[in-house]
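Right after this note come the structures.
Bear in mind that the values in this text are calculations on the coordinates, not laboratory data. Remember, predicted model here, so these are calculated numbers, not experimental data. Cβ atoms are built from the backbone, for glycine too; each structure is taken alone.
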Structure I
Amino acid sequence: MRSGHDRYQFYLEVIALARPPEDAALLRVVLRDPDPVMGESAALQFVEKKAGQHSSCVAFTSWAQTVSDITSDRDFLSRRIREWSEFKRIMEGASISDDFFDASSDWLQRKLSEELTSEEPLAKLAELGRTKRIRNTSQQRLRDIGCRRS
């Protein structure tokens, strides 16, 4: 495969078929690609897939530990893995800490505002979310939840 586009498509196809014992080996190959941006982008798709497959925070965190030595030197990838863990933790009912709004990315706040169904964290996001979009989405979700409970 000559072009980065072809390799990226190939990686996505392999990622779709990958089984858990192959996770670490697959990530190593993808992250060694000659185009580091493309390799990390494909690796990010892999992490997104795994986040979808592991419904609980414990399961996802356990998986993340198996690849942590491979991803530890990739700042963005490591951060996204931590954010997926935090997302799952909050979705399971954990409270939002005081430093959450300073420490979390727009991506994490936006994802929570779009998917939370619990009033307390949504109210915090509606008040303190980093962007207007996050605050508005959270406010709308709160209204939607209120309508369902009435």
Structure II
Amino acid sequence: MAPKSPFINRIALIYRIWFLYFEPVAAIGGTYLCTFNPDRFLSGTLPLPAYLSLATSPGPSVPITPLLRMMLVNIAALYALFAIIEGVVLRLTKEKSVWLAVLAAMLVCDMGHIYAVFEIGPERMWQVGAWNSDEWINYGTLTFGAALRAAFLLGVGRP
């Protein structure tokens, strides 16, 4: 029996599309929204009831305090990091250990995102049929990406 290679010879198409193209572009989009359109970012990432409870009247808009602005800039920096790690680092290597480490770290991050949404609106997470389009895009892609990372780490579709 041949020894296992420390390199990944073939990466399934779904993984290549998601990890090398879709997610880096989406992360750059998140960077942009956090920095230049924070209210749109918040309306797209907070569960709708939580967002509406924070919004000021007459329209749905969350006041961007200096503390919230600082947190949004930090989130933007993290999204930029995700884009670079997936869009650049994973393209530069076929080393299995690097891919596994990067995707494991990002899966931990996914779990943190899912927990944060659950923490602020636990009942909303289970009301999948009531999700608006923003919630479907945010939570749907988050959950799908986490599932893909878990599948990759478990060896599904890779040598």
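Laid out as a table, the results:
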| item | result |
| --- | --- |
| Which entry (I, II) yields the derived value 6.9 for mean projected area of the Cα convex hull in nm², for residues 47-126 alone | II |
| Entry that produces 1.05 once Cα Rg over 2.2 N^0.38 Å, for residues 7-70 alone is calculated, selected from I, II | I |
| Test item: relative contact order in percent (Cα under 8 Å, 6 or more apart) calculated as 14, pick one of I, II | I |
| Distance in nm of label points 7 Å out along Cα→Cβ at positions 31 and 63 - structure with the largest value, from I, II | II |
| Test item: helix-only ellipticity at 222 nm (-39500 (n - 2.57) for each DSSP H run of 4 or more, over all residues; to 500) calculated as -24000, pick one of I, II | I |
